[in-house]
Structure 1
Amino acid sequence: MTTARKDLVDVEVTRYYHCISRCVRQAYLCGESFEYRKQWIEDRLELLAKNFSISVAGFAVMDNHMHVLCRLDPKEADSWSAEEVLRRWLAIYPPRNVSIDDPEAVAMWVTRRSQDHKQVEIYRARLQNLGWFMKSLKEPLARRANREDQCKGSFWEARFKSIAVLDEEALLATCAYIDLNPLAAGQATVPEQAEYTSVRQRVAHVRQQGQLTRLSAAKRGSVAASQAAGNIDQDHWLLPIEDRRQHTNAQPASKREGMLDSFSLGSYLLLVDYTGRLFRTGKARIDDGVNEIFQRFGTSQEIWGDRMKKMLSSRALYGRFFAADRIKLTALAQRRGQHHLANLSPQLAS
């Protein structure tokens, strides 16, 4: 029996959700001669991330499916003025009779619509809703592809799968799994070279700032040394890896809420690089930096490696919840009045 989305997504449980959407019949509608459609999806993701109160923590666009890791930030939407709500909605769904490049026309539309308080609140609710985020991502792209193919019908499967990510280690594993999807599919040998992924976006952003040398040095060093990466991902449209709000010397750009406290982009790339080599060859040299990461999250090389190999070798991920700490899962089951909840389980390829 299908579970209602409202029963699967609850910010009181977790703000992080791994969303997976597949092309209809798992056809390669974004692969083969349609690779350029992946850029459509990436561009649309950036637009939505800048206007919804939902942050994109990771993504990978594959030939016949896509992964998006989202963080719900409802308090942000609650703080918006009516004008800000309307301008954000207009950026996502511009009316045919309003040119968004005409400031006067936009101002008139916003002024007129701001009088309808009920409609403003409807837009506000939609701009913090995960279902509307995915609808706003998938539907315009499906229409565009159908126009190009001169056909009608579904482009995406009807529902997207959402997996609630319950703790920090599961969050880190989800990020790595998403970024390493192209490597597991044989489309890349080095994580940051895989096109249409968040890891490539992050590295490209650092390169554009001329900070690649600092990031490379951080990747080679320990977790402490990786702090050299500093604020280099704080102004990117993707959610920063590191939450630097508690740093007393933080610059204004560091006031964004990141994913993990005192865990930098350099540390993350170090771990992804290690995991990628481990998956490809079955073994990888573990240096001090990776050891420090495992110690930080209370796990081990063996546990991490086994989990990631199973996930990256799987045909599908089953379950609606993912926790590295089963205590979290037990507590959630009790809260929901259930005997137990099944943890995420990869279906291994035969």
Structure 2
Amino acid sequence: MKRSPFFHDIVKHSPELTTVQGWTVPNAFTGQANEHRAVREQVGLFDWSTTGEIEVKGPQALSLVQQVIVNDAAAMPLGRVIYTSILTSEGSMVSDITVYRLGAEHYMLMTAWGSNAADERPELSLLREVGSDLDATVTDVSSGVGLLAVQGPRSRDLLSTLIEGDLSDLRYMWATRTRVAGIRSIISRSGYTGELGYEILIPAEHAHDLWEALTTAGKPLGLTLCGMKAAFSLRIEKGYIMRFDFQGRTPYEVGLGWTVKEQKHSFIGKERLLARREAGFHQRLMGLLLQDGYVPNPGDVIIAAGKKVGDVSSAAFGHTLEIPIALGFVPNRLCKPGVEVTVVDPDGGQHPAVVAERPMYDPAGERLHR
């Protein structure tokens, strides 16, 4: 079982632990509701070292990245971070990732944890396969990296006490090399919660020092340790997706059509993706607001007029919206805010729900750009 470099500091706080994709991670420290609200109102700290960091370097590093992603890395300035996806040859999403430009011939792809208990990263094998004839080196540096995410409206206040330089100059989806508490770091203004936030990547051997610095400096600001449950409910409120929300689907169906840069000469799955778009899609990933307090399970059936029309892909209680919420695929004709549908639980119970546009929380993104 894998553990992050922060694990020994984490267990001192006696969290509820869980196992996900071969990792032992904190599920909750003081309860999902408390941790969720702390991120919305003050500041929370997450250990996201389960992510993968894959570096691509060399004269043809850009060419390799371009062939693998649907977004366009060609015009990325140094320090820019872009969100994108990787497709199969059939145009279906393999993963959604972020790409960092760290140097003239240096890119880093940050991935989610692996797709199975062995923590295999499909992005790594794909990069190596596509890059076998290119002058580019692909290196999985994940095991040597620790990642903490500081998220919430007071995250800048916290980090400003520990960082060299002025954080107010760091824009959303940009990164910079700096030192946090004297530790060489890459810090990006990004996250997975829908709030002002930062992700800090450091050499794993400095994990304890960073943890101590952040938790000590965060006490006067109400820093709350957060686990997977809070991360899950925060991201669903914001309509952010995880792997099980897009399996077998295209970026267009899950609301990521804006990341597909069709003007690019080529990328894996492009022809099939465009052909599928031309043929038309029958469903979209939408939000669902449950009306009777029921929190759905992935796989719950969605019905309308007595007939199955889709399935729930993920769900949680939205502690900011104060209502159970879900993501699910519904037919185009029902993809309108306020349309009434029904979610059926495993025992056959029927629960009224209302279709909602994503994101359900802060749709204008004002909290991200504050």
Structure 3
Amino acid sequence: MTTVHLSENRLQELIDRFRSCRIAVVGDFFLDKYIEVDPDLEELSIETAKPAHQVVAIRTSPGAAGTVINNLAALGAGMLYAVGFTGEDGEGYDLRKGLHHLGCNTDHLHGVPNRYTPTYLKPRNLRDATLAGEHSRYDTKNHDPTTDETQKKVIRSVDALLADVDAVMIMDQVEEPGCGVVTRAVREALAQRASAHSEVVFWADSRRRIRDFRNVIIKPNQFEAVGVENPAPDDDVPLDQLRAAVGRLREQNDAPVVATRGAQGMVVSDPEWTIVPGVHVDGPIDPTGAGDSASAGAILGLCAGAELPEAAVVGNLVASITVQQIASTGVARPDQLAPRLQLWQQQTSD
């Protein structure tokens, strides 16, 4: 395997092109809803004799595919389109409001009756800013299959945007088969469009079905690549085993593979096998959304003209910044990338 190099001048060249990049994000848009609870104000319910937790603040932000939009916007992408669906509910209103605030076009984010807007409800102890301050999460998801008509709307939206975008990012978040945006029919349509539109970068990330994609760049993590579903926190996949697994995925997918390795970075299949080291950071980290932020940085790099290994470096830089933002949907700004590149250069030279 080879290693990758990225100079400060080359990074700045790529960053300067971010504002001209046009990206459609197709997938499962969730609402991240944080509820701040003040334990000092806790009351006892007269009716149940159980604690009545007192909410003193509520904040929301686009999550899942929306996390990618959040990162792309913070990095200065030129035009962003959300493609998918929400319910016709208050969470859908909050999600669209958050996307509009980021400058994202939601004309192709279809409101569908009798569906929930997927939501991660995250109660927090206002007095504890660490990860230990997070209470148990409450998830709202759809457990019934997505209708054929909704799937057709998503496909028609992709077709309508292909002439106007440089990249299509596919974010398959929902684990229940057929219940989210990226169903089998949508995946097959995306594979066909990717084959027919080589001028557009197609990039896919999936929680459960990364092996079901074809003709698009896929981004499994190291465990997904080798088929390990429930790794222990300190597990790691040996590099030789990972390369062999990525090789099989590359042949099966007929398109490049980017395998993430946590703090160790990535392995990239094209144009040749390349190790892309990660950035080691000190202090507490929150890995929530790290993969999404890495995808955002990498896809912007590709749209700006980077080779895939260079784009992977950009993705690593972005992720190393976002993981240091505790209990929030972290983002990175363009001006933060050069100092982080200097740290990466120092670490890789050592």
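If mean count of other Cβ atoms within 10 Å over residues 13-20 is calculated from each of 1, 2, 3, which structure is the one that comes out at 16.2? Source structure for this number: 3.
Can you say which of 1, 2, 3 returns -11000 when helix-only ellipticity at 222 nm (-39500 (n - 2.57) for each DSSP H run of 4 or more, over all residues; to 500) is computed? Considering all the candidates, the number was obtained from 3. Work out the source of 0.50 here, i.e. which of 1, 2, 3 gives that when FRET efficiency 1/(1 + (r/R0)^6) of positions 77 and 213 (r between Cβ atoms, R0 = 30 Å, to 0.05) is computed. Clearly, the read-out refers to 2.
Each value in this text was obtained by applying a stated rule to the coordinates, not by laboratory testing. Predicted model, so just to flag it, every value in this text is computed and none were measured. Cβ atoms are built from the backbone, for glycine too; each structure is taken alone.
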